[in-house]
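Scrolling down, you'll hit the structures one after another.
Each value in this text was obtained by applying a stated rule to the coordinates, not by laboratory testing. Remember, it's a predicted structure, so these values are computed and weren't measured experimentally.
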Structure P
């Protein structure tokens, strides 16, 4: 879910200050690029052009160490009949690269020293960055680039979503404009055996050029691990007030717990934080239950100040006034039995309160699920759902959470829900601005610690947000206060800035 902050400073920022140090470098030195192969399209490691001056080899170099600075020289753009080029490819990804791309839950193939073995990829998204010189005869209107990815189960292309102009540079062929490609990527995950992974450079629809162009520095924005959540519902006592919402049997269960924790969560309206009984919520579907709908309703939390501050930080608990907020709700659940038919199941959270019109049919659904690697007492695999959500500013009279499902199952036995927790923050807001020559620093507050944000700009507020220009992406909220610095042209007209934040 995206949250926005808007600010106008009366000047137009047009270039991002490069910040390679905060990102994880895959390839940048001469030795890094010697491991690349241009196939029939031509790609050569060179020292005659080096944009960033970095001499420490990237994590894509299996030997580590240092090297002369350098870059990857590519054949003139548009050299084949279609103008498309997918034949520039790197070496097999190292284990360090796989983990940097796919997160700590990835299981990469074994190291080359011990021989390659099967691994797995988990669902993951992130941002790759690639610095390159614009090929001669081309502009952003004629040229596009990105990264292609493959393993032995799939092949896909991740195209750049935007480009940052880094300014003119001198190459062996004269002056060229340097750009940074912002490349969102998405790994769908694959539990089939993976024995190799690889990335390469993709070029799209270029006009023919006369001279080589250069790539220097492929890096990845670090994947943020969500901060530990505050427990909302975790014990038998927490789940006892839950009621059925559709003829289903819903009951607190003290015979199974995902965590064994007996400390009540903040959602307990009687004794939050007190010692209770370890347990979970057990649900039995009615025989006719399939499709989409509310399955269990939690207690009314309007007067539970600790719960409201956890899910809506900064809200006024005396007047029941909510502030704009966002975050992630985490929920452990056992996958229901589908022996009665069906092959699709999804669990979500619905929040009903005055400021959202008591909308009981606008649930939040998971951005991803993670197999926790164990089973409940019925033998069903346990997963954790990560559910992004937002809170509307206004008032939170009647605040009540419910559990939703979306499936085509016809379960014949009960399944469990347990360990519902939350990580949340107020929506990000700009608080100030400072200018030093052409260096502009924007200050702000709010934003989920560890979450990422994108800075957008426009000089025309009539444009929809989708048409605003991306100035910087993959930035990380590091605490209650944050700053971002960009390079500006003080003579440019008034510009408005917006923050897009994701949990």
Structure Q
């Protein structure tokens, strides 16, 4: 069965609202008909299961309909951001070799894809204003006539590239469903739930993790075009679930209307894609009167651990999902670590881990003979099995042999009155290996200086961990999912442009 067919199997009420974008709604019956038309239009192009297509549409109901229609037809979908630079488009298309590109009418996509290394043999226009029939199907075939197995490819996602060149990862229909079902169960999502969806849909968080458990349960996805604090506050009284990244929550706590009274129907507030500062988490929980549930995953694995309303430990990213097992490999002995010992997180899931599409060597490097995946993240597991992430192995700063986690220094910095955002990173040092640096965003109206900030850390951190230099900046570089781009800060610092 395709991922779509498994989603559909749980829809008990065809008249229930599946999507609401504030203007247009789609019931489950209408969604099924719309995805059937989209699948028919794609199959009418002569495509067959396993063929790859590139979906280059802005976030919209129409985009989701085309995605689900393609999955229903057994096709492999590459979601591509239409706003990406030309060189990114060329790289992703040349590496994945789609046979068809779906873009929006009048957006210039044909000119960008008809020549050069990004050439695609066929293009198809989609109408974002027509979610009921975005591909204007002229033929109506049986959209479910093909069957695929669990290991068949379904979607290609590119990693964020924050630690190097983005890698293409292909996920199977079985992996998508296993992750979706596990999240529905652990978060106890049901048909009465309404999710406020403000995430971008070019990444796993916004495309799979947030909407699919809701759709599996027969609930409603309130699809907003982007995150805006004012818009989010306007919609929160009408939803039961909110999923965001730390940056979103940092913005919301600055909005005076972000209160428990406003969000009185909210029962799930979930955070992921990047670590959240303890100070921000505490303020969110105080405002809402709800625990902020963190979870942990990555493009290669989807979600591996999560906190739930029933079992939540603040500061952790939760327990392994059903079918997942975790272990920590010690940085010191390189053996499997004991509880509370820090090391690299390794994980094994219920299905074979996905592979990097065009890099067999990297797949072999990241996946050992026992199928445990090396995440590159550093953390520890407590005696109750909750995972705590302390940072990326690549972000570890080694100063004169001392291993320093940026998160430890960041926690001390954000505790300083007037500091609203921080990023700690290492740069080469001629004698000590690496030096600790920090970029700090002060609150509006404050007059924090680098000297004042460094003085505040005296006595709170060992001298070796106090940043050698503090840069006061107006904003920090982040990717679309809110992850800090330490690599950009390192380059700017080394080039003297920070």
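Suppose you compute relative contact order in percent (Cα under 8 Å, 6 or more apart) for every structure in P, Q: which one lands on 18? Matching structure: P.
Can you spot which of P, Q the value 1, 5, 11, 14, 16, 16, 14, 11, 7, 3, 1, 0 was calculated from, given it is P(r) over Cα pairs in 5 Å bins from 0, in percent, for residues 201-472 alone? Matching structure: Q. Given a computed value of -1000 for helix-only ellipticity at 222 nm (-39500 (n - 2.57) for each DSSP H run of 4 or more, over all residues; to 500), which structure among P, Q does it belong to? Clearly, the read-out refers to P. Consider the structures P, Q: one of them gives 25.8, 75 for Rg and Dmax of the Cα atoms in Å as calculated from the coordinates. Say which. The read-out comes from structure P.
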